[in-house]
Structure I
Amino acid sequence: MKRIQILLADDHRIFLDGLRSLLEPGFEIVGMVEDGRTLVSFVQKLRPDVIVVDISMPSLNGIEAVRQIKKLDPQVKVVFLTMHADVTYAIRAFEAGASAFVLKHSASSELLMAISEAIKGRTYVTPMIAGELMQSYMERARRQPNGTQQLTSRQCEILQLLAEGYSAKEIAEVLKISVRTVEFHKYGLMSKLNLKTNSDLVQFAIKHGIIATECLKGIPN
C-alpha cells in the first residue's frame, strides 16, 4: 500500500527537523522547504498528498502560496501549522483552501489527527479556537468585505514583497514582470487601501497577516 506523501514548509529548519521526526514513522516525507515560493515550485515537482505549512514565511507567505497551489493542484490537502492563534489567520487559511488548522504548541497531540481528517476529506480546527472561529464566521456574514478581501492574489504577492523590503526592480525579477507593472500595482494598492506611504503598506501587511514582523528585512524604497 502506497504511503501518504507529505511536504513540509516552515522557515525554521530546526522545527522542520522535529516535524520530520514526528511524522516519518507513519508517512513519507518527500521534501522540506523554508519559503512560500519554493513551496509552490516543489508542489509542482513532487505532487504530495498533503502539505503541512506555516503561515509566516519569507518571499511568499503560506496563505498566498496555498492559494496558488490550489489552482495548480486542487486535490492536495493542506494543514496549516502555525503559532498564530488569532481566528483571522484561520479564516484566511480556510478561504485559501486549507483542510486543517493546528497551533504549533499542540502539534504533538493534534497534528496526526489533523492530517488524518484532511486525508479523509474532512475539516479539522484546533479546539482552542474552534468556538471563536464559528462566531467570527457568523459575524463576518453580516458585514461587508474589507481588508485583504479587496486584493487579488497578485496584489497580495507584491504587497508582501514590498513590505519585506524588496525594490521594484527586485520584485520584477522575482515575479518575471516589468518594473512598470510593479509600480502600477504598488500605487494601485495604495489607492485601493487608502494608504499614503511605504510604511503604511508595511503596517497593513503586518496587521492583515500577509507578513510577520520577523520576515521584515527593511522598509522598501
Structure II
Amino acid sequence: MRTLAIAAKWLFILCLPVLLLTASLGWAVNSHWLYNYGFYKYSVNQTPQLAEFDLKEIASELISYFNSDEEYITLTAVKDGKPFELFTAEEVIHFRDVKGLIWLDYWLLLGALIYALAYAGVSLFWQRRRYWHRLAWGVVGGSSITLILMLALGSGILLGFDQLFYDFHLVFFSNEYWSAEGYMLLLFTPDFFYDAAKFCAGITAGLAIILGGIAGWHLLFSRSSVTS
C-alpha cells in the first residue's frame, strides 16, 4: 500500500509539468490575440501578397480547423476579385500534420488533468490531514520541476531558437512540407514562432509559480499553526 501511495505521488508530480505545458500550448493554439499580435508586430498585413486579406478572419478559420474533425483545411481567399485556395497541397498536408500534434497535446492535457484532479480529490477529501500535506508537497515538487524545465527551454529559445525550431520539425514531421513556399510561410514567420515559444514558456512558468506559491503558503501556514 505504501509503495502504491509513493508511486501515485510521483506520478502526480510528473503529471504537473505535462499538464501545465500542454495547457499553455492549447492556450496558444486557440489565442486569437497571439495570432493577431504576431501578424501585426511583424507587419504581415503590409506584405504585398497579403495586403488584400483579412488576417483576423484567416486566424479564426485556422483555429476553427484545428478544433474540427476535418482532415484537411479548406481556406478560400479573394484576390483581385477572384476566389482561390489560399494554401497549396503541400501546405494543406502540413496543416494536417500540425493538427495531429495539436490533438496529441489535447489528449495529453486531458489525461494529465484527469489524473491530477483524481489524485487531488482523493487527497483533499481523505480524512487524514497528512494527505493534504502530501498533496501540497507534490504540487511544490511538480511546480519546481516545471520551472527547471522552462528555464532550460527558455535558455534554448533565447540562445539557439533557429536550431531548436529546425530540430523540432525533423523530429515531429515525416516530410519537409513545413518548408513549402506559399502563403503559410508569409503568415507564420520564424519570429512569430519565436514569440509563440516565449509565450508558452512564460505561461507555463507563471502557472507553476502560482500553483507552487499556493501550495508553499499552505505548508508554511500549516507549520506555523502547529508551532504556535
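Here, each number is a calculation from the coordinates, and none is a lab measurement. Just so we're clear, the structure is a prediction, and the values are computed from it rather than from any experiment. Cβ atoms are built from the backbone, for glycine too; each structure is taken alone.
Brief remarks on what is shown
- For helix-only ellipticity at 222 nm (-39500 (n - 2.57) for each DSSP H run of 4 or more, over all residues; to 500) computed as -27000, the structure of I, II it came from: II
- Looking at FRET efficiency 1/(1 + (r/R0)^6) of positions 31 and 183 (r between Cβ atoms, R0 = 25 Å, to 0.05) over structures I, II, structure II comes out largest.
- In this comparison of I, II, the computed figure 17.9 for Kirkwood radius over Cα pairs in Å is attributed to I.
- For mean count of other Cβ atoms within 10 Å over residues 87-94 computed as 18.4, the structure of I, II it came from: II
- In terms of mean count of other Cβ atoms within 10 Å over residues 191-198, the structure with the greatest value among I, II is II.
- Label whose coordinates, when relative contact order in percent (Cα under 8 Å, 6 or more apart) is calculated, return 33 (choices I, II): II
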